[in-house]
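I've put the structures underneath this note.
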Structure P
Amino acid sequence: MRLLKLTFNTTGSALFVLDIALVLVIWPLTLWIGRPGSLSFSQEPFDIRLLAYPAGVLLVLYAMGLYRRDALLEPRKTATRIPLVVGMGGCLAILISVGLGLLAPDTLGWYGGRDQAMLFGLATAALTAAALTARIGFSFLLHLRVLRRRLLVVGAGERAYDLLRMLTKEGSNLHYDIVFLQEPAMGEIDPRLAAEAGVKILMQAETGMLEAARLIRADEIVVAPDDRRGMDLQRLLDCKKAGFPVVQYLTFIEAEIRRIDIKRLELGWLVFSDGFTFSAIDRFLKRAFDLCVSSIVLLMTAPLLVAGMIAIRSEGPGSVFYRQERVTRDNKVFWIMKLRTMRMDAEAGGAVWAATRDNRITKVGNFLRRARIDELPQLINILKGEMSFVGPRPERPVFVAELAQHIPLYNERHMVKAGLTGWAQVNYPYGASIDDARSKLSYDLYYVKNFSILFDFVILLQTLREVLWPSGVR
């Protein structure tokens with residue numbers, strides 16, 4: 001269940017379930033109608049490779065971000081990507097099928113090129129139709145507001161307004177029915193909240209808390225007053241006993257938008273909530289994960305790395321590699337390796353933030369950055385144990401010192417090793433300012449607090465989307 005919360009948002013989970021349901025219906029039917037010779041579902045024993053196509057397609061649909069909020073808000077743009085994504089899933093299924101065939105040739109036999117082509121064609125057509133049908137049905141459900149979520153928010157001050165704003169921009173659901181419950185002891189009503197169109201604010205003196213929860217059939221009660229000293233905890237307990245889940249503002253935000261609200265962060269909440277625990281087995285599994293993944297990726301991308309080195313050398317004299325001090329776990333400093341993408345004199349005047357259109361970047365360097373090829377030498381840092389494959393972005397010591405002075409808890413991100421990719425990298429566009437660093441820290445703290453190997457795998461999958469459809473590179 002915890003992995004599900006980390007992997008899908010509530011609305012995305014509903015679409016994922018719909019995809020699975022349609023695939024379970026359409027794929028067996030397609031194989032039965034197509035009858036691709038020895039690949040029929042009716043054969044004995046059952047050939048497990050037939051499951052590689054639906055599994056591969058569902059995996060790539062997730063990896064390419066088609067269950068994310070932004071994809072759900074742009075159904076037409078998403079629909080144009082589905083055939084390509086399904087094709088990628090089919091290619092993955094072929095690799096899985098070939099691998100299984102090599103591992104157990106006596107049991108599974110061998111698929112010929114004709115069989116593979118037939119399966120790929122059937123899978124592409126059928127699973128594309130299934131994915132498109134699922135999204136048409138999903139759009140209909142959204143139009144009917146079947147997937148809306150009903151919230152009773154206790155409080156109507158600045159914190160409640162921040163909650164509304166974040167849910168509108170980043171919420172797990174696309175539709176919320178929110179009612180705010182306020183009483184004078186909790187502070188003043190935020191005028192911005194009162195001015196919002198369609199916002200409903202009830203006064204607790206007129207409508208009791210339990211009565212309000214029953215009136216709106218609340219799915220959850222979020223406690224978000226500006227001043228909690230005026231709250232009646234007995235009323236919250238009555239609601240909880242009546243079956244209405246009661247959750248604190250910070251806990252709700254963490255679960256709903258999958259980051260931590262830095263603006264209203266309370267140390268007491270961090271201390272008493274779950275997370276920030278790393279057992280010896282966690283460290284061992286993460287290191288094993290790093291070694292396996294980085295070794296495989298380095299072998300697969302070696303030709304790209306060599307081509308990048310040749311391109312840099314052909315552009316002019318200078319070092320092919322670029323080494324720079326960065327900070328990793330426990331604030332240790334190490335030398336990160338990258339392919340050089342800037343002029344040799346790029347920082348003759350000292351360290352500076354990267355810019356959107358940085359004139360220090362060479363023509364070859366611009367391509368290498370957009371293709372993420374310049375990052376590949378960091379795999380060597382991972383193999384050496386200086387970095388992890390997944391973790392907070394490694395920053396320079398001079399910037400870490402500056403950011404730690406302006407942003408509380410900034411150094412807590414160094415509880416884990418710096419990473420080649422990370423939760424902030426796949427959720428927030430590249431930023432180069434203190435405000436950007438503060439926003440990225442909200443994702444980094446979420447990652448550190450909720451660390452697990454399965455979470456690392458989820459982030460690794462989502463990195464594929466950033467590589468193929470990058471939102472911005474500097």
Structure Q
Amino acid sequence: MDKYDLIVIGGGPGGYLAAERAAAGGLKVALFERRALGGVCLNEGCIPTKSLLHCAKLYRHATESEAFGVSVSGAVYDHTKAVTRKDKVVKTLTGGVEAAVKAAGVTVIKSSAKIAGRAEGGFAVLDADGTKYVAARLCVATGSETALPPIPGLKEGLASGFVKTSREILDMKTLPNSLVVIGGGVVGLEMACYFGSVGVKVTVIELAPKITGDTDPEICRVLISEYSRRGLEFRLSCRVKQIDAGAVTYEDKDGGEVRLECDTVLLAAGRRPVTEGVGLETLGIELSRGAIVTDSRLCTNVPGVYAIGDCNGRMMLAHTAYREAEVAVAHMLGKKDEMRYDHIPSVIYTDPEVASAGESKESALAKGLKVKEVKIPMTYAGRYVAESEGGAAFCKLVYDISRERLVGVHMMGPYASEMIYGAVLMLDTELPLSRLQKLVFPHPTVSEVIREGLFRL
């Protein structure tokens with residue numbers, strides 16, 4: 001029976017980083033993961049989708065570049081080659097992660113794991129074959145999975161391959177002629193963006209009256225307008241009633257029933273924490289709506305047991321999991337650290353990109369804050385004008401008048417995903433506006449739109 005200082009269950013972003021950092025801190029660590037390391041992010045989420053989206057962006061540039069003096073005739077998109085490249089990218093990165101984890105001294109066990117209660121000297125964990133391992137501490141990082149809403153015909157559609165989740169759709173070797181996306185959240189929109197950009201007829205069906213959840217309402221409206229112009233169709237406030245061979249039936253906002261035929265359906269109606277079958281009940285670990293309850297140090301109600309990443313349901317983002325891993329390991333090593341969720345950035349890698357952090361005007365007002373919002377078109381940045389040919393792009397700053405502090409930043413346009421970290425730094429340090437206005441931005445860069453906004457507050 002092997003004994004460890006820490007056993008990590010799950011090798012996604014949070015799990016593998018926690019294992020690596022804990023081993024670097026002197027702990028004897030074992031990491032359980034039955035699939036390739038990297039979790040959803042590297043294998044079926046962040047990285048593969050960005051690889052495909054970049055391919056689609058290059059294709060769009062090739063077909064819409066005449067205004068820049070570049071004419072391309074006969075441009076053809078090869079989805080099979082794009083998928084092959086995506087697989088190569090994923091293999092490179094997952095291999096790199098495994099090498100780094102092993103180099104740190106972590107024992108990687110390629111198996112599922114189940115908590116089997118307490119044991120002498122800590123907690124017992126069983127692998128798929130029933131071998132027993134014991135650790136003084138546990139870190140649960142089991143991630144999330146596609147939520148399966150109670151739609152008649154859904155399970156049959158998944159079994160036949162007509163309905164796909166974000167995992168299967170990334171491995172399609174040929175493009176469908178038409179695609180219905182159930183869910184207008186981040187996953188649904190990014191996949192709709194990809195397939196729509198390479199010539200697939202795409203329809204997005206969303207139960208809510210707007211797309212992308214808590215994203216700034218104006219950004220949501222502009223995204224819909226931009227993609228409608230490119231041929232995508234959106235059905236908001238619509239409930240899917242039935243899935244059968246070759247069609248999706250939904251109820252529209254007026255109560256009418258519509259049957260929409262298509263080649264493929266993507267189920268992107270949200271994700272849920274993976275907490276069943278892990279053995280949490282053997283330790284009495286507290287759950288809330290299927291997610292593991294944690295405090296600001298990622299501790300559960302059971303001393304010595306931590307939960308990081310999607311399984312705690314706090315914010316299902318890879319970069320959140322990274323930070324949670326750092327905080328949890330710091331606590332294990334007796335160091336002071338604490339998790340804050342108020343300034344974590346959110347990015348939607350559509351084209352144009354969307355990035356935001358902190359409060360929106362609506363959320364700030366709901367909390368009773370007295371705020372001012374300024375909106376700056378990205379045409380105020382010389383580089384944007386030089387490199388872009390029209391399109392919707394802007395930056396919004398939300399300012400707390402009473403505290404004289406910036407509390408929110410929302411951007412839509414090129415490079416938004418790369419600029420948002422600077423906005424997060426402004427929010428997190430809580431520097432006064434007078435100090436922020438003294439920052440020197442490089443010229444010419446699109447980031448200068450933020451500087452322009454600071455002087456309009």
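Please treat every number below as a calculation from the coordinates, not as lab data. Fair warning: this is a prediction, and the values are worked out from it, not measured in the lab. Cβ atoms are built from the backbone, for glycine too; each structure is taken alone.
Given a computed value of 16, 44, 29, 10, 1 for P(r) over Cα pairs in 10 Å bins from 0, in percent, for residues 15-102 alone, which structure among P, Q does it belong to?
On the way: P: 16, 44, 29, 10, 1; Q: 15, 33, 23, 15, 10, 4.
Label of the originating structure: P.
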Item checked: Which entry (P, Q) yields the derived value 23.8 for Kirkwood radius over Cα pairs in Å -> Q
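If distance in nm of label points 7 Å out along Cα→Cβ at positions 47 and 199 computes to 3.0, which of P, Q did it come from?
Computed on structure Q.
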Note to self: When distance in nm of label points 7 Å out along Cα→Cβ at positions 263 and 423 is compared over structures P, Q, which one is greatest?
What the structure shows: Q
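Once FRET efficiency 1/(1 + (r/R0)^6) of positions 287 and 399 (r between Cβ atoms, R0 = 35 Å, to 0.05) is calculated for all of P, Q, which comes out largest?
Top value of FRET efficiency 1/(1 + (r/R0)^6) of positions 287 and 399 (r between Cβ atoms, R0 = 35 Å, to 0.05), among P, Q, belongs to structure P.
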Item checked: Among P, Q, structure where helix-only ellipticity at 222 nm (-39500 (n - 2.57) for each DSSP H run of 4 or more, over all residues; to 500) as derived comes to -17000 -> P
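Upon calculation of distance in nm of label points 7 Å out along Cα→Cβ at positions 255 and 407 from the atomic coordinates, which of the structures P, Q produces 4.1?
On the way: P: 2.7; Q: 4.1.
Computing distance in nm of label points 7 Å out along Cα→Cβ at positions 255 and 407 on every structure in P, Q gives 4.1 only for Q.
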